[in-house]
Structure 1
Amino acid sequence: MNLPKRISPCPIIEAIFEIRFDSKLPEDAIFGIFYNKFQDKYQKVEQLPILQLPQVVRTQDMNLIYAPHYRLLNENMNIQIGPKIFSLANVGEYIGWDNFLEQIQETYEKVEETGVLSNINRISLRYINFFKNVNIIMDTSFKASIGDEILNNEKINFIAEISSGKSIQNLKIINSAEVVLSEKKIKGSIIDIDTAVNLTDFENFLSAINYAHDKEKMLFYKVLGEQFINTLNPEY
């Protein structure tokens with residue numbers, strides 16, 4: 001399939017670059033070190049609800065190990081920080097891959113400079129796409145069925161883990177989602193793709209993150225299918 005450079009309107013409502021890591025530093029020191037590195041650009045700080053839980057719960061519950069504890073905000077970019085996780089997110093209007101990649105590279109270099117990371121377990125790119133007033137099951141190449149019965153009008157929340165080359169992709173498809181955009185609740189469908197890679201499989205960080213981006217883009221357009229893509233004003 002010949003992949004478009006872009007479609008319009010852009011369905012991306014959030015794009016996230018994430019690092020999961022181990023550190024030899026005390027957990028309560030990690031946020032301060034990261035904050036000192038990024039406070040000039042990200043001056044607004046939010047504590048996240050997880051901090052209301054006892055520390056023993058946060059450290060022993062496997063579902064919370066990679067949960068962020070703090071968020072730093074700067075217009076449509078934010079950083080989330082936890083004892084084992086660091087992420088950079090473009091929220092709202094997507095700034096485009098070239099600009100986002102530039103922000104990712106700059107951020108990753110600063111993270112490395114802190115000396116916090118003793119080991120990187122994985123890096124990933126996640127794109128959350130929202131299609132207003134669209135039933136993604138009916139309109140795209142993705143189909144769900146039981147026997148000979150195709151499920152079109154039913155509410156579907158599909159989750160799959162897909163091995164693809166040097167990546168692991170977590171795909172979520174929801175055809176009856178509701179999101180808040182510009183302070184309004186809007187109904188539609190979500191395609192959420194998280195593509196994770198291991199840095200040791202690549203020559204350098206740039207090749208790893210570009211590979212993850214290419215894999216995400218290929219899966220996204222494969223789900224859409226050519227017929228639906230043609231309704232989205234594709235540019236090649």
Structure 2
Amino acid sequence: MKIALIGYGKMGKAIEEIAISKGHEVILKLDVTNPQDFTKQNLQACDVAIEFTSPHSAVENLKKCFDAGLPVVCGSTGWLAEWNDILKACEANNGALVYASNYSIGVNLFFELNTYLAKLMSKHPDYEVALEEIHHTEKKDSPSGTAITLAEQVLRFITNKKQWVNHISDNHEELEIISERIDPAPGTHKIKYTSPIDDIEIIHTAHNRKGFAGGAVLAAEFLVGKKGIFNMKQVLGFD
């Protein structure tokens with residue numbers, strides 16, 4: 001594959017390393033230092049784009065890829081209030097998109113485990129549930145997109161919780177997400193069920209960025225030649 005990297009920070013460099021090790025080419029690298037290279041012509045020379053930037057730039061970046069007819073894997077989080085706009089833009093251009101809040105294969109297995117545990121715990125209201133997440137201090141959004149995905153999975157089944165909040169809460173209808181920013185943590189997520197008798201918790205801890213980067217390259221390989229909107233469950237064959 002010929003890949004365009006949109007965002008060339010630590011994650012972009014990790015993606016580049018894995019892509020090259022798998023025999024792919026990174027022929028376009030875009031970040032804040034070279035916006036003049038973010039052209040339709042340059043995008044059309046690529047087979048797929050992998051976009052890891054920020055909540056403030058992701059939506060416009062995706063639209064540029066759709067306009068160029070370029071499939072795009074998006075790992076930016078914090079912009080989903082504009083999801084319907086992106087859905088329409090993708091469909092209008094007959095485009096292709098993989099979006100995930102987290103591309104790590106381990107995290108996506110963790111999502112499946114979290115959903116299954118929430119189903120089991122829905123029958124045991126004596127347990128109180130809460131989430132914690134830890135990331136590095138450069139993480140721009142809080143809570144993390146991964147934590148929000150985990151919280152939404154819990155809310156589907158723990159019906160006495162009505163919404164998540166990003167602080168400690170005394171309201172039993174609110175699902176706590178406690179966020180910490182500590183270097184050099186690449187990402188830890190914990191879901192804990194607590195009762196007067198015992199605790200049950202599941203934890204995923206990333207050791208480095210390779211899991212996220214490898215999953216993004218896998219998603220790009222999956223997306224080439226396809227049209228439509230996909231997620232990591234489909235990339236990994238969970239659906």
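Where a number appears in this text, it was derived from the coordinates with a stated rule and is not lab data. Because the structure is predicted, anything quoted here is derived from the model rather than measured. Cβ atoms are built from the backbone, for glycine too; each structure is taken alone.
Brief remarks follow.
- Computed -10500 for helix-only ellipticity at 222 nm (-39500 (n - 2.57) for each DSSP H run of 4 or more, over all residues; to 500) - originating structure among 1, 2: 2
- Each of the structures 1, 2 was assessed by distance in nm of label points 7 Å out along Cα→Cβ at positions 202 and 226; the largest value belongs to 1.
- Answer label among 1, 2 for the case where mean count of other Cβ atoms within 10 Å over residues 98-105, calculated from the coordinates, equals 14.6: 1
- Parent structure of the calculated result 18.7, 63, given that Rg and Dmax of the Cα atoms in Å is the read-out and 1, 2 the choices: 2
- Across the set 1, 2, FRET efficiency 1/(1 + (r/R0)^6) of positions 106 and 170 (r between Cβ atoms, R0 = 30 Å, to 0.05) reaches its highest value in structure 1.
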